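Some structures are shown below for you to check.
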Structure P
Amino acid sequence: MTELPRIHQDDYCDEDLPRLTQPWWQTLPTGFHALPDHFLADNDTRWRIDYTAGIDTVARTGLASMAGAAALPATLNLSRQKEERALVDFYRPFLQEDDPNTFFTRPTQTANIERIPVAPYHFQPEDGEAHTLRFRSPFEPRNPALRDRYLSHRRNRTAWAQHWRHHGEPRPTLIMIHGFVADPYWLNTRWLALPWFYKQGFDVLLYTLPFHGRRKGRLAPFSGAQFFSQGMALLNETFAHAIHDLRLFMDYLRAQGTPAMGATGISLGGYTTGLLAALEDDLAFAIPNVPLVSIMDLMQSWFPINLQVGLMKKVYGTDLQGLREITALHSPLTWPCKVPPKGRMVIGGAGDRFAPPKHSHLLHQHWGHCDLHWFPGNHLLHLDQGLYLKAMRDFMKAALGETSAAVNA
């Protein structure tokens, strides 16, 4: 007998939430971050939601303190504040384009990808092989004024991924994109039960975002610290770099003969998955997991980093709508989704206080009220995870049209 989820798609009480209209950065209420997240739930489920939400709030404060401390020196740098205003103006015309690929241009060079057997403590498939992939990234920032500063991060110029591949004919590939600071392959292998997906017949690619893992600077205080801490102009280039290098890995998968591929990601990885879904024509599915959709609104809900929002308004000489616009270029809410409707799915945690449920619900709206799966946990504790993993598997197989006999029943 099929076990049903504790929370159904329509159990989210969205009467207080706005209907998403474009341009979202202007029409979303300024108090969006403070709108309540309520669910219809029985007492047992309600206890799970409230308990995990409390844990998330404590953990979130710690991460916000780390991220805020990393970003504060750049924010307070008076000599760069005027320069930063001019730098972000470079990106405004791209928001007026119909096609996001005008900014997120496809790679014009191929990558010489090196394959290295993974360390023994990583997942070792019995019926396949696992390799670490790397290449020297040919990425060049779109903004010429940022070229030297961005490319000075030498370790960030090498792209990394881990690839699990079955023997025999190539299989459909699940691309996994990690969250902020959560880049270790071993962590994501266990967090999303990726060996289980491999055993269901999927090849797997775990992608490392810029400034994370081996891409972080030697003096960075923690993995991912440089992702958000170098100003909003450089953040635009960082997302462009993330997409550029991921596309080169996807070209590699195509050259290896994979018949189809889709993407999922946790948190920041879910945000990036949503962006990728607006750029790629041939993704079979996109499944953001506990995604955020507006970086500035997320910052407003994170203490103590929310205290820096007022300072950022002064730095950029704008209000909240203006800060949203500066970061809208890479938001999944800005662009139409190219993944077919049957391949769109969002997973959200009812007790999530890192990326609150309202973010998942907005993306669900933007994607044409696509499939939405709620679990009664938070950003870190995915209670009843087995249910959504099985739902993901069935959804992925349906999105692929069951055309590949390599994907096991």
Structure Q
Amino acid sequence: MSTKPTNPSEDIQRLIDAGYTATIESNCLVVRDVPYLDENLAVREDGMLVDSYPSKDHTFYFSGTPHTTQNKALHVAGKVNGWNGFDVKSQLSFKKSDGKTVVPYTDHYDKVVYYILVIESHAKSKNEKVTARKFRPINTSKIEETPFQYQDLNSSRAGINHVSKKLTGQKIAVIGLGGTGSYILDLISKSPVAEVHIYDDDIFHTHNAFRAPGAASKEVLDNSVEKVAYFHDVYSKMHKGIKAHNYRVTSEVISTEFDGYNFVFVCIDANEHKRELISKLVEKSISFIDCGIAVEEVEGSLNGTVRLTTLTTNKNDHIGRRVHCDNSNGDEYDSNIQIAELNAFNATLAIIKWKRMLGFYHNHENEHHSTYMFNCNSLSNDEKI
């Protein structure tokens, strides 16, 4: 079956023109008003077909369990309890045949029409007037807003669109792109947040390329490109909401720009103004995660810790004992040894924690401080509420 129409809406428009109540919702093809016989052989006219769009196979999900006039279920591949946020009860498996062999569907229109023909025929045997072609007015100009440059088929194919929606509308800030922050951007750009604001006042140097996602070209490094400009160019190819800010975040910047942000990721080294910055975030009741890596060389090998500290309006009393803001005492978090996999792991822990807070993942511990010791592969959680 062809799943790549020249215009993604052409086959849907063709269904609408034929009178079918067809729409695209959450990257899914939805066809309503399908007549069918239920398990009591009663004629129902509220059947709904649902499939990922583009389609990945020959099946459809259905809101009920369609039956034949002999009261047998119609090609039900399995029972389901909802899919992708839609109230569906069964998965149907209809294959076209020319009488000898299976004939693949040519497009979405062909697939929908065939399914309806089979399902509707049994309802028509009870009431010949029923039809799926209602010719209802459908606003085809109303397209679902998406923060992506192209469809998120990963969520729809996995059947988790309704879970991913918990991340929509969020405005996120990432402070610092020297290592961990760049991996946070990489991961969060694949989520349906509304905006991702990236802050860094530095140039994308050669050493940054070795602790950042992807592979920067030598030409980029030779041209002394701003970090935010480089990462904006890369990730705006996928996400529409990447906003670059080529300056350092201060308490004044937080006061004037951060009111609209739902969450902040702090990925900067301990320095003279970090404490002021952190205090301002707490003062303005902005939830954030502070990331840190402590690595040192011991007897020819590296040893250390990856740290994650979360501060929210519900818990921020641990800021003084957990967040490292001063490098005057030779703190182990100031060695500045950064390794790509540790930056990536730090970012992954941060994104998972943030998603847990929003209900994307289950959140049983509700910890606000985590440390990972890579010499013994140990992850510990503290500051629980």
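Bear in mind these aren't lab numbers, they're just calculated from the coordinates by the rules spelled out. From a predicted model like this one, the values you see are computed outputs, not experimental measurements. Cβ atoms are built from the backbone, for glycine too; each structure is taken alone.
Here are some notes:
- At a computed -11500 (helix-only ellipticity at 222 nm (-39500 (n - 2.57) for each DSSP H run of 4 or more, over all residues; to 500)), which of P, Q: P
- Comparison of P, Q - label where relative contact order in percent (Cα under 8 Å, 6 or more apart) is highest: P
- Sorting P, Q by distance in nm of label points 7 Å out along Cα→Cβ at positions 273 and 345 from high to low puts Q first, with the largest value.
- Highest-scoring label, criterion being mean count of other Cβ atoms within 10 Å over residues 129-136, among P, Q: P
- Ranked by distance in nm of label points 7 Å out along Cα→Cβ at positions 241 and 281, structures P, Q are led by P, which has the greatest value.
- semi-axes √(5λ) of the Cα gyration tensor in Å derived as 30, 28, 20 - corresponding label from P, Q: P
- Entry that produces 18.6 once mean count of other Cβ atoms within 10 Å over residues 49-56 is calculated, selected from P, Q: P
- When semi-axes √(5λ) of the Cα gyration tensor in Å, for residues 57-192 alone is computed across structures P, Q, the figure 41, 17, 15 traces back to Q.
- In this comparison of P, Q, the computed figure 15.6 for mean count of other Cβ atoms within 10 Å over residues 25-32 is attributed to P.
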